[in-house]
Every structure is written in C-alpha cells, then in structure tokens.
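Have a look at these structures, which come just after this line.
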Structure I
Amino acid sequence: MGPIEGANFIEFDTATPIIEAHDLLVAVHGISLNPVDTKVRGRAEPEDQPKVLGYDAAGIVMQIGSAVSRFKIGDEVFYAGDVTRAGTNAELHAVDERIVGKKPTSLGFPEAAGMPLTTITAWELLFDSLGAKEGEGEGDTLLVIGGAGGVGSILIQLAKQLTQLTVIATASRQKTVAWVKKMGADYVINHNEPIAAQVKALNIEPKYVAALIGTDGHFDQIIELIKPRGHIAFIDDPQTLDIKAGKTKAISFSWEFMFTRAMFKTDDMEEQHKLLNRASELFDDGTLMSTVTKNIGKVSAHTLFEAHKEQESGQVIGKNVLTGFY
C-alpha cells in the first residue's frame, strides 16, 4: 500500500468472521492506532481482497467458541489482537480469548481501546525482557528512549508505580517533556542531542535501557552510557545492530514483540490475558492513568486515513483512538 499519500482506505462489506474453539466474536466499540498499523499498511502487497488493519480494540462479546472458558456473551473486553489475523477496524472481530482482558470499568470503550498493545508491550519489556521485579530496583535506573509515545508513556508508569527504579525518559519538545513528567519520569533528557553526555551529567549509569525509537542513531551512545552487565531491550527495527560493541561491558540484549505469543501459540500465551486483567484493575484503582490524548472520531475511511497520517507524522503524544461502529 506504500506511503500514506497513496493509501486507499475504503469501506466494504465482508462475511462475519468464523470463530475457532478458543475465539470470541467481539462487537468493536473502539479502536486505536499504533506504529504497527502504519508499518503493516506500508508493507502490504496488492491482494484480491481489501486488507483489514487494526491491532487494538475494546468491545462486547457476541459469540464464544466451543472451548472458551474465560468469558461469556455480554462481557466487555479489551485486547491487542494478532498480527497474523484480520484486524480490528471492523464491526465484528474474532480473537483468541487467551490474549483478551476484562475492559477497565473506569474507561469508555474508545479510551480502553487505546491501552492494550502499549500496555502489553511495556509490561513484557519491563518484566520479561529486562527482568525487572515488582517492588524491587532501588538504586537502579531505567532509561526510556522515546518516553512520550504510546509504549514509553505506559512503561514509565509501570516502572514508577510497580518497581523502585529511577526513570530517565527522553523527549524533545516542550509538550512531550511535560507529558513524560506527568507520566512520572524522574529526569528528562533530549534524544535529539547526544544522550550519553546528558545521562553522565546526571551522575547516573542506567542498568536498563528501553530503546523504543531511533536505535540506529543511539546505539553507540547507549553502549557508552549503560552500566556494565546492564540490559537493553528493543522494539523498533534498526537496519544494523553490531551487538559486539556490548561485549566488554557484558551487556544483555532482548527484543520485545508483543505479537509473538499469539503468532506462535506459545505455551504461555495466556500470560497476556492475565496481564491485561491485572492492568485493568490498575487503571480502575488509579494506579495507572490512561495515555489516550485524542479521539479522532467514529471509524470511517476518512478518519482512518487521518489517523494513519497523524501516526506517521511522529508528533503523536500518548495514544490516538477512534470510536467504533456501535
């Protein structure tokens, strides 16, 4: 589909999804935009049928598969979907119950739809990839490169609310600096300037680095500033990555890709169901705050085009959402 200028968003009718044994059929009441939406659109090859995008949703369960045990018809849910299946930009969507959580009661459907993908990504990155522990981390520091985006916004909150880590976040504009401070960052530096010198000026050696954006440009600086035997986790797509540079400091490297569990039906696939339910409770009790900053309107070809265009601008703070079909 290529660049946004040539993208062709259309509205069309298609058959109701056929659900599998572990599936829920969800009436979609809200969706959100993530970088993955624009990446999948940009890489898509021409097909005979239109491609349904979308990897975040909140809605109401309309049907359940024969093996479903975690939900019933009428339940309100939120989830991030499966990149190998049809997307959530539809009236009805089929999704495996093992990657679905109970929607926070304190959030409306569009706002709830803004939280699953980034929450799962941030949670898995912090606790699985980096190996941070809840209630621990005093004296250690996490550097979040790209703190004002969707993942960074929730990652800062998780680190500050559930661990004892000090958090340094990067931001480059007055609005984004204010935003990451609101999320709880202890220190803010500018990722458009050399980051190693800025971190050293704080007299801090981060043990953990979450490389969310611009890894190609920041990698040498990360190696310079990170604490020996530290850990780096990536979510972006660097063209080259010479990890030999981390040998003398014995640095560990991890990739975080939240779709892995659903793509490969991993043995621990249900962990996403569990963490979404936990996150739902944390939103409802006020431990975590929504990172949604804008509702672009009701889902249509026009609003989806506008949402993709804004996502690709690189100027989105937190998350953009759209109201669903109901």
Structure II
Amino acid sequence: MTFTVTVQPSGRSFSVERDEPILQAAIRQGVGLPYGCKDGACGSCKSRLLEGRVIHGAHQHKALSVEEEDAGFTLTCCAAAQTDVVIEARTVPGAGEFPVRKMPSRVMTITRAAPDVAIVKMQLPANDPLRYRAGQYVEFILRDGSRRSYSMANAPHTQGDKPWVELHIRHMAGGKFTDHVFTAMKEKDILRMEGPFGSFFLREDSDKPMILLASGTGFAPIKAIIEHMQFKGITRPAVLYWGCRSKADLYLSGWAEQAAAEMPHLRYVPVLSEPRPEDDWVGRTGLVHQAVMADFPDLSGHQVYACGAPIMVESAQRDFIEQCCLPKDDFVADAFTSEADKHGD
C-alpha cells in the first residue's frame, strides 16, 4: 500500500510505502527535505504535520518531545505514514539533486592529524565519480549492516581525474568503526559506502554574510564549503569560528589560516575551551558559539552554518535565535551524532 506525501508551501508531492519513513521515500525520489542524522537524534528534519496520520519509530526526546508531537510536529526520518499526509517543511533546493548510490572505496592514505583525529582519503570508482555538494556526507556500510557517517572534507571540484574523498575521523574509545580505523585499517583496504546524504551545504541563492561555526571534526564539511567558495569566486563575507578543547585539536589550523590569507572576504577565529599550559595560548577562549555572540550580538542579517557536537549545535541554534535575532531559517546545521548520541547513551 502506498500513500501520498504533500509538502507545503512548495506543493511538492511524492509517494511513500506503508511503514516506510517519509524522509527515506523523499531521498529515494530526489525530494529535498532538510535532515541530518536520519536516526531520530538531531531534530534537523522536524516538520509540522498538517493533515493525515503517522506513526513514529524510536527517536530521542530532545529531537521531538511529547509536547511537540502533541502540538503537531513530526520527525520525517522516523515517521511512517498511515494515510495520505500533508507536512509543512522547507524544501532544500539541491538536496536531492544527485542520486544516492552504493559504491566500493579504497583507502588511499591515513594521516594522523591529531592524537585522536585521522584524515583518511578514499579512492572512488574512476568510471563513475561521486557527485555531491560541498558539506554533504557518506555512510560506510559495515559488515554487520550497521553504518557510520562522515562528511566529505574536500569540495567536489578537487576530485580531478581520479575521484576521491577526504574524511576526518575522530577516535571514539570503544567505537566499533573508529577503533578499527585507528588500529587495524591500512592503505588499499576496501570499504563499501553510500551517498551523498544531507542538506548541509551553502545556500547560494543568498548574499547574506555568513558565520561558519565548527567544533572538533565538524570542521570537515566547513572546509569543503570554503574550498567550494574559493573555487566559485563567492565573495560573501564569512567568519570561520573553530572551537576545540586544546591547541592540538585544531588539527588543520594552518590550512584555515592559509585560506583566510587567500580569501579577502574570509576571517578565521580559533577558540579553545580548555587550553593547556603548554599551548601558550593568547587567542580566544571559552565556548565557541559564545565567541560568535560576543562579536555579533545582532545576527538578524546573517546566515549561520554550524557543524559539530550536538550540544554545540543545539546551544548555538537556541542562543542565536533567542538572543541575537537570527532568523530561524538562516540556521543551517549538521550535528555530528555518534552512535552513543543516537542511542541516548
């Protein structure tokens, strides 16, 4: 049995199988809805149910509370239609532009950029390059069928004749995949991946100045967006705020400094929350989103692109909108939800 999902105010409609998550059907049919984790943890796909009935699968309370569900909100990533439905959601031009597909990938290089961060470059099939937007992500499909998501850290134009993607992988102690990356994975290993996914990419129909906000390896998709901006000659003013605990965690700070030197409209502000004595740090300290608020108490004319730990993304979204007058639709986010985050551990 199939149902029809209509998205307002765009009027776009698509079909969904009974018990199939609405978002899954939208991705399959190239309909650009906003989303992040696809696992009911981040809340990026939250939409209003205007008509019809859905049943929600497992999800986190912080992504959709009982009160929100009672008020008519839904998470498209885990909501299965039981009737024809109408939802109110922003459509994201370009989110469904490139087909999602599975492909083999080969480990080209593994570089330890920080004690707990590996930069892994994966070679892709030469005859069928991956098409994606800077800021999107791929999923590794592990042998047991589980998946791990990582954003491309290189813009699409950098692939050249031999397609490849750069991924920034933080070691999570006890993590099934990252333990393997940091102990056993070697060059020429073959892994299966699927993509592209995600609605985190530059909204090029806007000319608003931008705040690029990253914590930890949330820098990866921001790096790809900056490369894309430079390649396309995009001159919108942008300030990159990169928050980490200590100086060693700013694993590509030199790259960011070089990009800011080459791009007159880009400024780089590193922020450390827990600088060590040996860091000899004279730069900004504290929470990275609060550094933005100190510099930009009025964000009413800006767009914000935020990526990193869920607590940083959630705090930034709340405080920027409530205290700095940022329009809700001008906060574009990708929260890096770990497996522990997704299961509420």
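One table, with the values for the structure above:
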read-out: Among I, II, structure where Rg and Dmax of the Cα atoms in Å, for residues 166-253 alone as derived comes to 12.8, 38; value: I
read-out: Which of I, II yields 28.1 [mean count of other Cβ atoms within 10 Å over residues 110-117, calculated]; value: I
read-out: Winner on volume of the Cα convex hull per residue in Å³, for residues 142-189 alone once structures I, II are ranked, highest first; value: II
read-out: semi-axes √(5λ) of the Cα gyration tensor in Å derived as 31, 25, 20 - corresponding label from I, II; value: II
read-out: Origin of the value 1.00, where FRET efficiency 1/(1 + (r/R0)^6) of positions 54 and 294 (r between Cβ atoms, R0 = 41 Å, to 0.05) was derived from one of I, II; value: I
read-out: helix-only ellipticity at 222 nm (-39500 (n - 2.57) for each DSSP H run of 4 or more, over all residues; to 500) derived as -8000 - corresponding label from I, II; value: I
read-out: When relative contact order in percent (Cα under 8 Å, 6 or more apart) is computed for each of I, II, the largest belongs to; value: I
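No lab work stands behind these numbers, since they all come straight from the coordinates. Computed from a prediction, not measured in an experiment: that's the story for all the values here. Cβ atoms are built from the backbone, for glycine too; each structure is taken alone.
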